[in-house]
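We did not get these values from a lab; they are worked out from the coordinates using the rules stated. Just so it is clear, the structure is predicted and the values come from calculations on it, not from any experiment. Cβ atoms are built from the backbone, for glycine too; each structure is taken alone.
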Structure I
Amino acid sequence: MGPGLAVAAVIGVGLGPWLPSLARRYCRSRPGVDARARILATVALVALLAVVAVRIGLHLQALGYVALAVAGVVLSVVDVAERRLPDVLVWPTAAVVTLLLVAASLAGGRPLGAVGTAVGAIALFAVYLVLALIARGGIGMGDVKLAAACGAALGFLGLRTWLVGLAAGFLLNGLAAVVALALRRTTLRGSIPFGPSMIAGVFVAMAIT
């Protein structure tokens, strides 16, 4: 195991079990936190951070992706529990991820990385906003706001990764819907949270591009 993966494992195992409890503070229903939730959150965080370690390594820009991974797990827990993404979490996540990646780009002498981060955030926000207005309920405004954070993370890595991340979010959500239908967790008229698929789509794009 390389040093990056070792750091990812340590951070994931150290923080993961506590993230469901943190997410519970932002849930109106105050759901219970059991061992399964802690295990799933830990596995998810370790997996996301492993992608960061392999793709980014121990570099300054990794901080932006670590922030997105941690916040993404918390947001996913809330979204699964209540089908919403609270502004008090989404907007700070978008701001922190964008600022960290822009700062890392400028510090590393990569002004195009800073531009890509900003343009990626604005562009994905705009795409989801248009889709939300067209779909009228299929995509919520929380998803639109989360798109800014996801777009920043994807835009930093270039247009190809941005496009793959956009597609991956929808493909993963469709797959999740099929699985939920097969397990009778939803109906054809029901809906499943989009946030977890958006977050996963970012890291899938990072892993395969």
Structure II
Amino acid sequence: MKRVLTTLGLLLVCTVAFSQNPEPKALLDKMSQTYRAMLGFEISFVQKILSEGNVIDRLAGKASVSKGKFVIQFQDQHIYCDGAVLWTYLLGSQELTISNFEPDEAVINPSNVYDIYKEGFTYEYKRSDIIEEEPVHVIELTSTDQDSDFTHVVLYIGQNNSYLKSWDLIDYSGAKTSFDVSEFVPNKNFEEGFFIFDEETNPVQYKEDLRYE
């Protein structure tokens, strides 16, 4: 009888512990709503490329976002989007490619990562953790799209403010790329024309316009 009671007690403890896990969709929705409520925001981030658990490279970047518009500056590549047109500019070669922006085809990046869970993924609450002395919720997204570049995306969401502190992208080979937010400026207001590429201030040696193909 004592063994039975002990077993029942352990089952009860496990059930209670499981039931205390937050609902992942509610946390994801709150994160999305937090970012969408902002007029705009700006983040600086560090991309870490890992191999067998070791960081083999670190790359810094910056993203400015406002209501479907964004500018991403990453290494030699600057990407501008005003919601309809996408400009991709290579600084070194001064090459510019212009195309129509197709949100459904957009890759996971700092301007949309807070919304990707809404389509093509299932999600699971993994654990509570600490990043730079701040408590975070860890939620794992699993892709349901066979054409996706990544099988899993792990989001680290601040428990106090619903800001995305970090995220991991895991591909089919198991390779992981991590993005850490090094600086975040919420509720930022951008000047008119900020998200449109300016050919007068950025020299262009070669231009390809794909909007009419």
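The figures follow:
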| item | result |
| --- | --- |
| For 0.95 (FRET efficiency 1/(1 + (r/R0)^6) of positions 71 and 183 (r between Cβ atoms, R0 = 25 Å, to 0.05), calculated) the corresponding structure among I, II | II |
| For -0.32, -0.39, -0.98, -1.19 (log10 I(q)/I(0) by the Debye sum over Cα atoms at q = 0.10, 0.11, 0.20, 0.24 Å⁻¹, for residues 23-118 alone, calculated) the corresponding structure among I, II | I |
| For -26000 (helix-only ellipticity at 222 nm (-39500 (n - 2.57) for each DSSP H run of 4 or more, over all residues; to 500), calculated) the corresponding structure among I, II | I |
| When volume of the Cα convex hull per residue in Å³ is computed for each of I, II, the largest belongs to | II |
| Source structure (of I, II) for relative contact order in percent (Cα under 8 Å, 6 or more apart), computed value 23 | II |
